[in-house]
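Values quoted throughout were computed directly from the atomic coordinates according to the rules given, and no laboratory measurement underlies them. It should be emphasised that the depicted structure is a prediction, and the values quoted were computed from it without experimental measurement. Cβ atoms are built from the backbone, for glycine too; each structure is taken alone.
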Structure 1
Amino acid sequence: MNTPVRTRLLTGRALALALVLLCVVIWCVHAPFLRSGHDWSDDIAQYISHALNLIASRPYGDIGYIANPWAIPGPATYPPVYPLLIAPLIALWGADLHMLKLLGVVMLCASACAGVLLLRGRVGDRAALAIMALVALSPYFVGFRDEARPDTVFLFLTLIALWLADRWCNGRLRWNAQLVAQGIALGVVAYLAYGTRSVGIVILPAVLACELLTRRRPGTVSMVAAAVALAFAVVQSLTLHGDGGYAHLIRFDAPSILSNAKAYVLSLSVLFKNGLPAPFDTALRAALFLAASVFAVIGYVLRLRRGVSVLEVFTPLYMVPLSMYWIGTMIQQRYMLPLFPIYLYYAWTGLQWLCGRLPSRVGAGLGGALAVALAIGYLSGHLNAPRGPIDPGLTSPGGQALLAEIRLHTPTDAVVLSGRARAVALYAERTSLSPYGYRSDAELWRLIRDNRVSHVMIGLGDLATDMDYEHPDDLARFAARFPHALQQQYANADFRLMRVVAIPEGFR
């Protein structure tokens, strides 16, 4: 499925040494500069809750979070692979957010190695190492590295699955031990990717589609892999997590699909984030993104003309579920991580082709200009990275004081309405739910009444946006309109905690 490049590849110790050096550079750029604390993104709270349940043999989905019908903050359960991965860390060190961030850096190093293995047969070792260095050292990860998330785990597993498929899936229909073993290995890795992020479901369909396009039939490896991955997915659905929680967010209307597709494609520009002052930051990012995208389109067309591989099928297929998944204005750039290396691979291919057709001086000048622009962007992004504790945030004094107030001075059966319901459920040890999707007074009072909400948590200042991206001041305005029904129990510079004392007439 892969068309090798005519270049000498490193072997054995030389390749291992190159990968080790790449990992050392990535580690030294990211790990020492992790900031203490964590922002109020409460995805990690749900993952930690799942891991704690696995450790204590409690029901996986018992996390104290009531999913409202809109469920924008997240489904009732998350896929289980990341909680299973972090469970041993939490069992040994507790829910240490810094340790989980370090795991993210480790998996970023592993992803860089996996990307080199995937791309080296296409562009050679030097280019593959350069592409993965550009991915892993991108200033985008300056902010991303301080969020404990499963995304670098998913990136690693996706790249490994694509690499194995690229090596082993060739349409052969023989039944021997080697091909069956390869199919089992690919199936396990593909399932692990899907069990980390549900969008990983597209990996094996991409492999099967590629074989049908190139060989007119699926081979033994891909069929065994599909059967193994399906078996694991069924077991997961019956025991820990099913994807039904996402179903009501799927949209089939053309405007939503086109809007999402456009937003996600444009989000590839985060690779070229930098630390320059405005407006130079936007100008440099836009220029690099435009150039890389033109080169990538050229590279993709060239690859199609040379013969379809799994990457040419995986790239558009991966965009299908993202484009159909409606999450309002909260486009998740992190979902695009698996496409970062592939995007730069096509850009490299297109640039190489273009430079080969330009006069040598012009080609050298173009390459040099791009190298200088990238160096300026990357250096400025890292040199001007934020330092010091994350404040305000989940672990900042104001946040910790509020969570302690809820934990110590509310009844054990209290129900808290909060934009960060999963963090409240974990750290304040109270049942919680989110107001997402409820905008009118009547809707909010119905939500409070039907779920017996006893307290309302309101973020102030910048934290209002952290509590609700789309309508940051709604809860504050709501509380101000009903001062006799919502009375202040606690306040600090970052939060107010309101106690529900009555349901107003007309809303009961």
Structure 2
Amino acid sequence: MARAEWPRPEFWTGKFWRGAAIQVDDQILYWNAVALEANRVSHTNGAGEQTGPPLSSRALAIVHLAMYDAYAGASGNPANLPKYLPNLPAAANASADAAVAAAAHATLSALFPSQGAAFDLALMGADLPGGGVDEGRAFGLLVAKEILKDRGGDPGVGHAGYSPSSTRTAHRPDPDDPEQGYHAPYYGAASKCFAVTKRHKLDDPPRPGNVKYRNALREVRGKGIAPELMGTLPQNAPRRSAKETIIGVYWGYDGSSGLGTPPRLYNQIAREVAAAKMNTPEDNARLFALVNVAMADAGILAWEQKYVHDLWRPVLGVREHDPSMGPFGEPGSEIHQNSDPSWLPLGAPNTNAKPKDGVQPKNITPPFPAYPSGHATFGAAAFHITRLFYGSDGINKGGVPKGNRGPDTLFDGLSFVSDEFDGVNRDNKGTVRPRHEREFDGGLWKMIEENGLSRVYLGVHWSFDAFAIGANGKPDFGQDIGGAPLGVEIAEDVFSTGMKKSPAGPKP
């Protein structure tokens, strides 16, 4: 299999890249790797380009849609590769490889201008064939221009003008990070979708006074607490195990330096499946477009629902559970047994953060409402649409029936090393975490469940932010509660309609 070293400028080398070779006989996989590296670098180099989960998923969708339409058009638009942009012209005598490379290079350069030199070097190393290169490049550039134009009106993620709610259980900044602000309060509602046919919604989550809320409160209070506060827990409280701590950190990728965001992680896992299934470039063009379009719509709809339901994070919910606590508290003299005004979470991992003024950085609570979990929505959308692409048995192409929401065989014989546990990256205290190679019996469906629960073990989410918990104590996907069912619905919508351009505009 032909391979080549990718010549990279200095900021793409070093401990995070570790000199890995990049495969160039499949231009989709090659430029997918470049795009994932761009996401990592964008959260590392301080330029602030496409940072945070919503913009990360948007950027990856734009790049992969450009590659997909470029590949499909240069291949004659076969029936199994229908156009995403409907009005593209024919691409006569065009090299599909050259079209993909030009489309990827152009979109990446527009989205991440500070990394332009690296993309130029990646294009030089793309090892393009001789025939139809000029025609392919011209067509790829046209596709890139059109997809960028199509998404040119997308909103940003700033919070200027946003007025937080005065409701007691509404999201407010983390008291351990009171200057964090509000991330992307307008993004979801103001964005047109990529490929869903409707703007999927969720039911309201449990609230204080509801037994399901109380159960989730007791769970996250014990399993999500900061290690140094473990001794403050009631004697009968559930406690986080070492395995649960590993799970929490393993799925992190919270915009940290050297790691990037969850959409990068889920692409890394999809690459493992694609390699195991010996995908053709045609397979990969379709698969990675589906994965990233589903995640882009997950980013839009999850953030819309976050600010519709506007639920506080556990750091406020536990500290202010007693009605006498908080800015909207009522007079009282007794403190409820499930309330702890000194509680703090383990926190989303602030990996590779450097000390500032001699002070070690803290782990974080993300600066947006809890419900639904973005991790759960992104992961379910990406993994379930991959299941749909391969079929219910994980071998044959074809559809997974809507009701098939259980274990699959797609990760049989495979394992994955998260960058959070790669033996190189460091925790927020500067300690290198060990390398941990993880297997997943139950395949991608197991990943959907574990990814959702991981946020409880960090103390940054309630369990129902991912999914309802049934009477058997297991995730219940039969209810419209949480990000995982939302992601599954998005995946099924996008896949069943063939990834057509969405009619779902911004929220009226």
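For the read-out distance in nm of label points 7 Å out along Cα→Cβ at positions 83 and 219, a value of 3.7 was computed from one structure; give its label from 1, 2. That value comes from structure 1. From which structure (1, 2) was distance in nm of label points 7 Å out along Cα→Cβ at positions 115 and 179 calculated, if the value obtained is 2.8? Considering all the candidates, the number was obtained from 2. Which one of 1, 2 has helix-only ellipticity at 222 nm (-39500 (n - 2.57) for each DSSP H run of 4 or more, over all residues; to 500), as calculated from the coordinates, equal to -19000? Value -19000 for helix-only ellipticity at 222 nm (-39500 (n - 2.57) for each DSSP H run of 4 or more, over all residues; to 500) corresponds to 1 out of 1, 2. Source structure of the calculated read-out (FRET efficiency 1/(1 + (r/R0)^6) of positions 27 and 371 (r between Cβ atoms, R0 = 35 Å, to 0.05), 0.90) within 1, 2: 1.
From 1, 2, which structure was semi-axes √(5λ) of the Cα gyration tensor in Å = 39, 24, 22 calculated on? It must be structure 2, since only it matches. Looking across 1, 2, the calculation of P(r) over Cα pairs in 5 Å bins from 0, in percent, for residues 235-490 alone that yields 1, 5, 9, 11, 12, 12, 12, 11, 9, 7, 5, 3, 2, 1, 0, 0 traces back to 1.
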